[in-house]
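A.B. asks: Multiple structures are listed underneath, in structure tokens.
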Structure I
Amino acid sequence: MFVPISIGRVYDAAEAAEMRILVDRLWPRGVSKTRRLWDLWIPDVAPSTALRRWYGHVPDRWEEFCRRYREELEQQRGTPALAELIRLVDQQPVRLLTATKDVQQSHLPVLQECLERWSRGEVAPLPPC
């Protein structure tokens, strides 16, 4: 069963019907550890620290960032963190969250596309960004 996946910022208002999953490696600024704004945190699915630092949200690096992040995700396909995320996506509406200001130029659209394709059983290579 395919369930749509939405993306947004951790600071956005919650929708009751969605499971909110933070997929950043770093704890969001200004968020108390006692008052979480999400249901689950899966940091291991976010881009590696090296890739995140290299990208630095430089627009000219977007396509290469997408390619490299997809490679990282392909290498993680059998890991517990990614397997758990795929399982959750298959069961219920999910909103992937980041603290990044520009969600569309973050890792979330890439992760969203990969999860949607895998959830539909597609294994073909992903098209370029």
Structure II
Amino acid sequence: MLKIGHLKSGDLIMVNDEGVVREGTVVEISHEENQALVNNGVQDFWYSPAEMNAVPLDENQLTRLGFTGEDQDGGVKYKRDSFRLITPTKGDFSNIEMWWREDRRHFNHPLQVHELQNLYLDMTKVHLELR
């Protein structure tokens, strides 16, 4: 279950569409109705928080978002343009350091794809979308 207040247009999430779980992209948020309009790959449909789940951040998702990885001392540095994200242990996304210009941030808990997208937007002022 996701909180509507944590979502922004363009975020990647998983939706439960009458028992079929699909990846979708948030199109619009309705705080009044506590729902999100999501393009689920078939159609745009309104979903409640109970029907939405986060997509876990992993190497595959970073690749889909346009990041390239470079092995570094047992960990991996992921790069997209001038934005950097480092995991000290390959495959372990529970300890992440990221930076863009002078803005450095560290997270010692796993991030979800929509959280990375929102952090990227906050830091760069550009929305992070699939490439």
Structure III
Amino acid sequence: MSDFEHITTDAAVATYNATTDVFNALLHEIRELSKKKPDATMSASKVKLVNKVLDDLLTVLENEPEGKYLQRLESDDLPQVSDALLMMAQFNAALAAFKKRYLQLVRVGYSSEYHWITAEKLEGWEADDAEVETGDDI
């Protein structure tokens, strides 16, 4: 089963799943604000809220190839809405790359299903294969 080029962890997938919807909602709101007032300075409370989500995403994305381009919003020198949108667009692209890299179509029996390719999933599959090979399930 280790025919996969890229492998992540269940913890990274759990963080991805828990944060993606919240991030997308924030990104939508920042986009809407940017259409109205792109040069407006974000409030400290908005920056703090966005950074909480970005911090969670950084735990997943910082070691990915796109991670070197990601950073939280500056809280000392509050960013303009357009700057925040640019930063969040980079996170959005990194999230898309993460999903493309680790969510793979895998043949299971006679059908194919999408699975997150994690070390824990691979260990489970290898254990299942070993059990079938030794006939322990008979």
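Every number in this text was worked out from the coordinates using simple rules, so none of it is lab data. This structure is a prediction, so every number in the text was calculated from the model and none was measured.
A.B. asks: One of I, II, III was used to compute helix-only ellipticity at 222 nm (-39500 (n - 2.57) for each DSSP H run of 4 or more, over all residues; to 500), and the result was -4000. Which label is that? Intermediate results must be reported in sequence, preceding the final value.
C.D. replies: Numbers: I: -10500; II: -4000; III: -21000.
Matching structure: II.
A.B. asks: Starting from the value 1.14: which structure in I, II, III was Rg/Rh (Cα atoms, Kirkwood Rh) calculated from? Let's see the in-between values first.
C.D. replies: Working: I: 0.94; II: 0.99; III: 1.14.
This value belongs to structure III.
A.B. asks: Cα extents along the principal axes in Å, for residues 31-94 alone computed as 33, 21, 16: which structure among I, II, III? Can you show the working numbers first?
C.D. replies: On the way: I: 34, 31, 19; II: 48, 22, 21; III: 33, 21, 16.
Source structure: III.
A.B. asks: Quick one: relative contact order in percent (Cα under 8 Å, 6 or more apart) came out at 33 when computed from one of I, II, III, so which one is it? Each step should come with its number before you reach the end.
C.D. replies: Values: I: 41; II: 20; III: 33.
Computing relative contact order in percent (Cα under 8 Å, 6 or more apart) on every structure in I, II, III gives 33 only for III.
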